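Quick note: the coordinates plus some simple rules give every number you see, no bench work behind them. Predicted, not measured: the structure shown is a model, and the values here were computed from it. Cβ atoms are built from the backbone, for glycine too; each structure is taken alone.
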Structure I
Amino acid sequence: MAKIVEGYADRLRVPAGARDVQVFDDDLPGFGIRKFASGKASYFVKYNVGAQQRRKTLGRAVRGNLKAMRLEASGILAKAHLGTDVVAVAKAAAAKNTATLGDLVPKYLDAREADLRLKSHFEVKRYLERSWRSLHRHPIDAITRQNVVLIVDQLAEASGKVAADRARMALSGLFGWAIDRGYLDSNPTLNVRARAQGTARSRVLTEAELVEVWNACLDDDYGRIVRILMLTGQRRAEIGDLERGEADGDKRQIELPEHRTKNGRAHIVPLSDSAMDLLEAAGAFEKDGRDLVFGYGAGGYGGWSKSKAELDARISEARDERAKQTKSKAKVMPPWTLHDLRRSFVTHVSERGFAQPHVVEAIVNHVSGAKAGVAGIYNRASYLAEKRQALELWANHLKALVDGRSGSNVVPLTRDQGGGVGSVGKKRA
């Protein structure tokens, strides 16, 4: 202990062989000076808050700043006496400034797990981890309304307006929680207009439009994904993020685990010859390479918006060319999204009689109608054989349309036939 005065650091000596020496002030317990063997010296304050002992460096010990250092130390000690830990507060502030959206997503999901139903929690988790993945590296307080609007618009284009609105609501919930925890002061999702405006999409592409889309696809990742969606009726993320281990070439099927499906139910997608060809071209059945079939780097396919715009442009060019050849006025293809392909699949497979309603629902892993409620609880049949036949029938029909033929000559299934193995494959006379 000593009385620390101006110039005291100059007179303080570090014992030979020692790294530094520390001296506490007689007049202000906890306030001290530390001098290193190099000659540098600094003021510090040491205090306790409960059982926690803290130490904070105040600044270099130079002539003229002792009064200011002593005053700062006095304030810190007074706050500690009242239970305020300035070091902990500073660390919390630093954490707030550096916390990214990706840092907070798992914390928020843990905090809401007890409040949300299992299905709701799964949905929120899926949107936060997938839809907003491009913002995960952004500091939470640096995300702007413009960032949110851009991604909402991209989601509306690629997955539909309803999905975009649900993704926005999931992010809004996280921001509300983050504000309450002190990570930021405002919610950038507020006043972002709902894209669906309370109405569900009902766009079903005609068979002629499906042929246009098919023909406009290139022999690349995006083109293969779109064609697989047309052939199977699956969700965009389920194919775009497909892992090699999920594609079984020997069994000729895709096996999606629970965490990769929207409703949290494991799902098997039988593969037609056409779908197998597309996956083989993408290298899905190769043993070496990336874990993910499509895309580059650590994630699955990510060029949705740009690729969709280019696909639409090719469709328009093809329409213009046909109009020139027929000397007619070109018509613009009505707006459509990748999710509309799923609705179109369900509609056409059902209308063509390729499968009964419960089998169609099994193909798209959808629980409603024929499998809702009590029926859905007790009816766990996978209908694997029926799904495989329906998908092959649809693939053959679509191929015939693309090849310029009128479509398949398969006799549609009747309600009496029930969609069994023996009820398909018969040719019309």
Structure II
Amino acid sequence: MGSRKRKQPPAGEFLAEVTDLADDGRGVARINGKVTFIADALPGERVQFRYVRTGRDVDEGQTVSVEQASPDRVEPKCPHFGLCGGCALQHLAPEAQIRFKQKQLLEGFARIGKVTVGEVAPPITGPVWGYRRRARLGVKYVYKRETVLVGFRERESSFLAALERCEVLDPRVGLKLRAFGELIASLSLRSQLPQIEVATAEPVALVLRVLAPPTDDDLEKLRAFASEHADVDFYLQPAGPDSIVPFGEARELSYAPLVEPDRLRFRPTDFIQINSEISKQAVAQALDWLQLKPGERVLELFSGLGNFSIPLARTGAQVVTVEGEASLVQRARDNVQRLGLDIEAHKGDLFQPQNDSPWAKAHYDAVLIDPPRAGAQEILPLLGKIGAQRILYVSCHPGTLARDAGLLVHEHGYRLVRAGVMDMFPHTAHVESMALFVKD
């Protein structure tokens, strides 16, 4: 039998009353009893939309026009909003975005974790434009037009969007997308440079993924561009991450996780928090919520290169860290040694049992965990066994946080005393949050 053809969605425009926002930022409507997700529509709005996909359980659509607008609707700042897949919520006022994210957090606790929050903390907010200091930009040479596109992919597409600028990227990068495209278009390897890794600190580091060696003429053009744009340092990556080398005299990348002079040195492809201002506020809030006393022992899991570790150690607490990526563990040790601090840093796969690890057999007064989107489910039995009085959970996914909160409360005897959102990714549907668990 041949494969069944996908049913073509109805043609034309249709009217919808939007009642809610889905987790991904699309409007939710019920049409003839069927849930329909409509991009760029907001709760309380009446919109004309066209179908883009129909399914057995849900349909999907795209707003064509707004007949009755929400009071929370604003004009998107970026001319590419709707085409570029980087942002989902530029049409929603920033304060309403926070309410949406807070609702996701609290509903997740109730629905998934079956837990209630003792106190909802005020949201951590900051600048909503030009905040992004890490990004991976796609690069595509368009033969027919003899131009190079630099930026993010189109919504629900593998094609790169034709972007002139990006309003959420650090302006030293976001306002120069066309200049980067013109530079790459002038190189011999313009069709063999698929990606730019961006990291901004004092200098801007741009890692060019090159599938062919640059010619002398290419190198001269890169050198001239870096000379004209004094805040840019280039790196070349001919193979895997270990092959990255600076082009010329690249300056040292560093940032202060909380206060000077504690600066963490890092490499262009190392993980650092996307939003510098929100990250600093998150570190300050973590210290405030944990209330560590000198001499107390604190275990930090998924510790990276030391974003929380260094400020934790400055409280006088004894800090033990565990991180799964060897390069970040080494970077953390280097930073700790340079700053003259005493932190015990371990490498460990926190998605596997760690009961026999030396650090897992010790006593701790507090634990700080900052896991990836998958959450920390695998390590929670160990945390229950350790029995620290306080657990601070920094989350980048409300669903896995809610799941883990349910386990900490219902299986390991903790109370969820406080939680709140952090606006790490304005104009996107990503929800970052912090939660404090206490064992009486």
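Quick check on the output: 0.95 is FRET efficiency 1/(1 + (r/R0)^6) of positions 83 and 275 (r between Cβ atoms, R0 = 41 Å, to 0.05), derived from one of I, II. Which one produced it? Don't skip to the answer; put the middle values down first.
On the way: I: 0.05; II: 0.95.
Label of the originating structure: II.
I, II: which one has distance in nm of label points 7 Å out along Cα→Cβ at positions 115 and 387, as calculated, at 3.5? Please report the intermediate quantities before stating the final value.
Working: I: 3.5; II: 1.9.
Corresponding structure: I.
Source structure of the calculated read-out (relative contact order in percent (Cα under 8 Å, 6 or more apart), 14) within I, II: II. Can you tell which of I, II yields 39 when percent of Cα pairs over 35 Å apart is derived from it? Among I, II, the structure yielding 39 for percent of Cα pairs over 35 Å apart is II.
Quick one: helix-only ellipticity at 222 nm (-39500 (n - 2.57) for each DSSP H run of 4 or more, over all residues; to 500) came out at -14000 when computed from one of I, II, so which one is it? List each step's numbers first, then the result.
Working: I: -14000; II: -6500.
Among I, II, the structure yielding -14000 for helix-only ellipticity at 222 nm (-39500 (n - 2.57) for each DSSP H run of 4 or more, over all residues; to 500) is I.
Which of I, II yields 10.7 for mean projected area of the Cα convex hull in nm², for residues 139-258 alone, as computed? This figure was derived from I.
log10 I(q)/I(0) by the Debye sum over Cα atoms at q = 0.14, 0.16, 0.19, 0.22 Å⁻¹, for residues 51-130 alone was computed and gave -0.73, -0.91, -1.08, -1.16; which structure, I, II, did it come from?
Numbers: I: -0.69, -0.76, -0.89, -1.02; II: -0.73, -0.91, -1.08, -1.16.
Source structure for this number: II.
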